[in-house]
Structures are given as C-alpha cells and as structure tokens.
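Have a look at these structures, which come just after this line.
Read-outs throughout are calculated quantities, based only on the coordinates presented, and are distinct from any laboratory measurement. Bear in mind that the values here come from a model prediction, so they are computed numbers and not experimental data. Cβ atoms are built from the backbone, for glycine too; each structure is taken alone.
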Structure 1
Amino acid sequence: MKAVFVDSAYWIAVIKHHDPHRRAALDAAEGLGPARLVTTEEVLVETFSGLGRADSHVRRSAAAFVRRLLDRPDVTVIPQSHESFLSGLDQYEKRLDKGYSLVDCISMRAMQRRRLRTALTPDRHFAQEGFQALMRL
C-alpha cells in the first residue's frame, strides 16, 4: 500500500464542511485510492489551531475526528519529540528565505525520514522542497 503524508490543510478541509479547499481535498484523496496516511502530532496541533475560531460544533467534530483518526489502522501519527522539534528547527534555519513554517519543516523532515514523496496539501512549500502536493486549488 502506498503511503502519503497528510498536512493540516487537508485535515481542516475534511473536518470543516464549508472549507474552500474541501473539494480539492476530497478529489485528491479519491485519486489516491487505498493508501497509508502519515501525519505528525505537530500537524494535528496545527489543525486544531487552524480551527481555533470555528464554532463549538466544528471544534467538537474536530476532536471526535482526531480521536477516531488515532484508532485507524491505515493512519500513522508520528509523535512529537524534542528530536522532531530540533530537526524541524534545523530545516527552518536552512530555509530562512522560503517562508516555511516550523510545522512545515518538521513535516518535511518526517517525509524525508520515511521516504515519502507525496503529500495531501495545497502548500507550495512542499513542492519547493521537491515533494508532490496533491491538492489542486
């Protein structure tokens, strides 16, 4: 089974039914077929941050969604660690000209370690690093 990295933009679009990127997220996932989804706890934190101003219904749905996600056998959630933070910080310092977020840098390092080339994201920063961003806006 192929593996693909999942960024917060995808999770937010799936959770929030009126998200402007929802159609792109669903189309990208459908085009994948069966796949192992790989994400990080940092990405999930960013997902909740992105939904921080949503109403309580969306926030409740997000919490329930992530709880179910953690139990899915086709989803790998890489735990946060001091090592992942330092690795992301190293990448961040090397790419100061790119405008990458620290979470993007942690994600890119996780993708490199797992030899993943594709990501469910519209984020052009992943493409700048040579990854394939599957969501088309």
Structure 2
Amino acid sequence: MSDLLAAEEAVLAANERFYQAFESLDIKEMERVWRTDGQVQCVHPGWESLSGWPDVRDSWVRIFNHVSTMRFTPRILHVAVNGAVAWVVCVEEIETRRGDHEQLGQVLATNIFELYQGRWLVVHHHGSPIFRAGGEGEPEQA
C-alpha cells in the first residue's frame, strides 16, 4: 500500500470517528476528535463562523442539548492529503429526533484535519444545507 493511500485511509477513519462522536451527543467524545489547542473553526448550517475551541465546543453542547438522537450516513465525495493537512468533502445524510419529531436532511460538509502528534484531528468543519427545487422553482430544504 502506498503512503498516500495509507494516509487517505487514516483520514477516512478519523472522519468516521468525527461522525461517531457527533452521533454520541457527548462533548467528551467530540473533544477527542478535535484539536482543542490552536485555531479551529466551525460553520454549522445557518450559523455564523465560530473560531477557537471554546466557541466551537459551546456550539456542540448547544446542538447536543437540543436533540435526542442523530444518525449520520456520510457519502464521501472527495478525500485529499497534503502533508500534515487533509480534507474530506461529503454529503451528510442526517436523521435527527427531538422527542416525537423526526427530521431527515442533507448537508454538504467539508472536514479539515491536521496530523498532530500522530493523530488526524479536526481543525475545521463546515456544513451547508442542500436545497432542491420545490414545486414552483422555489428552493426546498432536503
């Protein structure tokens, strides 16, 4: 196996850990997959850009406190490794539940990782909602 292929597989495994942490709704699990000392950023769909671990962490806590379950099926569109930085572009198929209300959606996400002390850690997550045309050409969230 080439070094590049091995690195790509390691990044995809880190991406999977990120979504497992997301599904866990546990901030301690999320902290394990992020680089928490340095300049990290996060853009949730419909939110402003968040910079620095304290603000990013607080955003995860707010999300986790407002859903009872989340399930992700990421469809990988692209993975790239360039030295100690890598990125994954994917479509997140998301099932969420708040009480009795279930919601299905899709988000186009870019996850950027940095190789730090032998581990690929998230340094940036950006999610954008995917819209599809409604009945009269109006956008409708997927």
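When you work out volume of the Cα convex hull per residue in Å³ for each of the structures 1, 2, which one comes out largest? Can you show the working numbers first?
Numbers: 1: 109; 2: 119.
Largest calculated value belongs to 2.
1, 2: which one has distance in nm of label points 7 Å out along Cα→Cβ at positions 63 and 87, as calculated, at 3.1?
Answer by label: 1.
Identify which of structures 1, 2 gives the largest calculated value of FRET efficiency 1/(1 + (r/R0)^6) of positions 7 and 47 (r between Cβ atoms, R0 = 25 Å, to 0.05). Can you show the working numbers first?
On the way: 1: 1.00; 2: 0.25.
Structure 1 gives the largest value of FRET efficiency 1/(1 + (r/R0)^6) of positions 7 and 47 (r between Cβ atoms, R0 = 25 Å, to 0.05) among 1, 2.
Of structures 1, 2, which gives -9500 when helix-only ellipticity at 222 nm (-39500 (n - 2.57) for each DSSP H run of 4 or more, over all residues; to 500) is computed from the coordinates?
Values: 1: -16500; 2: -9500.
Traced to structure 2.
Comparing structures 1, 2 by Cα Rg over 2.2 N^0.38 Å, for residues 39-78 alone, which one has the largest value? Kindly include the intermediate steps, with their values, before the conclusion.
Working: 1: 1.17; 2: 1.35.
Top value of Cα Rg over 2.2 N^0.38 Å, for residues 39-78 alone goes to structure 2.
Which of 1, 2 yields 22 for relative contact order in percent (Cα under 8 Å, 6 or more apart), as computed?
Working: 1: 31; 2: 22.
Derived from the structure labelled 2.
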